[in-house]
1. Match the computed value 3.0 of distance in nm of label points 7 Å out along Cα→Cβ at positions 2 and 90 to one of the structures 1, 2, and report its label.
2. I have -7000 for helix-only ellipticity at 222 nm (-39500 (n - 2.57) for each DSSP H run of 4 or more, over all residues; to 500), calculated from one of the structures 1, 2. Which structure is it?
3. Out of 1, 2, which has the highest value for FRET efficiency 1/(1 + (r/R0)^6) of positions 18 and 130 (r between Cβ atoms, R0 = 25 Å, to 0.05)?
4. Suppose you compute distance in nm of label points 7 Å out along Cα→Cβ at positions 26 and 98 for every structure in 1, 2: which one lands on 3.0?
5. Thinking of 1, 2, which structure, once Cα Rg over 2.2 N^0.38 Å is computed, gives back 0.95?
6. A value of 70 was derived for percent of Cα pairs over 13 Å apart, for residues 82-121 alone; which structure in 1, 2 was it taken from?
Structure 1
Amino acid sequence: MKHFNVRVYGILLVDNKLLVSDEHIKGMNITKLPGGGLEFGEGPADCVVREFKEELDLDIEVVSHFYTTDFFVHSAFNTNSQVISIYYKVRAKSPLSVKISEVPFDFVKKEGAQSFRWIDCRMVSERDFTFVIDKRVGDMLGGN
């Protein structure tokens with residue numbers, strides 16, 4: 001049976017820097033924006049708020065919709081699943097309290113490991129991300 005996998009991500013810009021997440025998932029190191037899977041009964045905006053609270057212990061507000069996938073993408077982890085990603089620009093309601101790394105993948109490689117870092121907005125491009133949808137967003141954000 002084929003399934004849809006809806007993912008929701010936040011674009012957090014502070015002082016001309018973009019927050020990204022480096023994660024170790026199913027044996028792969030990936031770079032993406034903070035966020036995750038939409039749960040049944042949850043709206044996409046509520047999802048990104050929940051994900052930021054879970055991942056960063058950060059309260060955010062959704063500022064605006066940025067992009068929703070407009071092309072077909074198989075899940076990298078399940079070829080019976082189509083991924084649809086929704087991206088929102090978000091604003092932090094308080095300062096970040098998590099450790100911010102200076103280098104990518106600043107963690108011991110174990111399932112679920114995660115670290116966060118800033119990328120200068122003037123330097124953001126598709127090369128900064130792992131998955132094709134995130135690459136599209138990175139290209140759209142480039143230089144903004």
Structure 2
Amino acid sequence: MVTRDCILREARAWIGTPYRHQASCKGAGADCLGLVRGVWRSLYGEEPERPPPYTRGWAEEGGADTLLGAANRHMQPIPPETAGPGDMLLFRWRDGALVKHAAILSGPASMIHAYEGICVTESPLVPAWRRRIAGAFLFPGVASWQP
């Protein structure tokens with residue numbers, strides 16, 4: 001059974017993994033999506049779908065909201081204000097932009113994520129990040145957060 005504690009334990013095991021675009025290998029390299037993919041594999045086994053190759057600027061180049069679509073297909077969407085530790089957050093860099101960043105909420109005001117120039121890290125979910133939340137999702141089989 002997958003629990004919030006299992007999700008957080010696995011996500012924290014990735015802390016310190018260097019940032020590598022399109023990678024998903026604990027200790028060797030991961031981007032934000034690679035972290036979520038790696039946590040998924042550890043908890044559920046095979047990924048439900050493989051992401052297509054993507055450039056660093058894919059969201060700025062337009063097209064489909066690929067991350068948001070995949071999250072909606074394989075996870076349960078929840079209102080962001082109800083998200084709790086172990087839930088996945090998706091972010092837009094600006095209003096109207098495609099979703100481009102993913103993180104795992106680790107506390108009421110912290111998240112685990114990776115972004116260019118920074119390894120997988122646990123960092124504060126400051127107002128600048130909160131403003132950019134585009135969606136929140138439960139991992140399969142995990143109950144809604146009850147503080």
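No value in this document is a laboratory result; all are computed from the given coordinates. Just so it is clear, the model here is predicted, and its values are computed rather than measured. Cβ atoms are built from the backbone, for glycine too; each structure is taken alone.
1. This value belongs to structure 1.
2. Checking each candidate, the match is 2.
3. 1
4. 2
5. 2
6. 1
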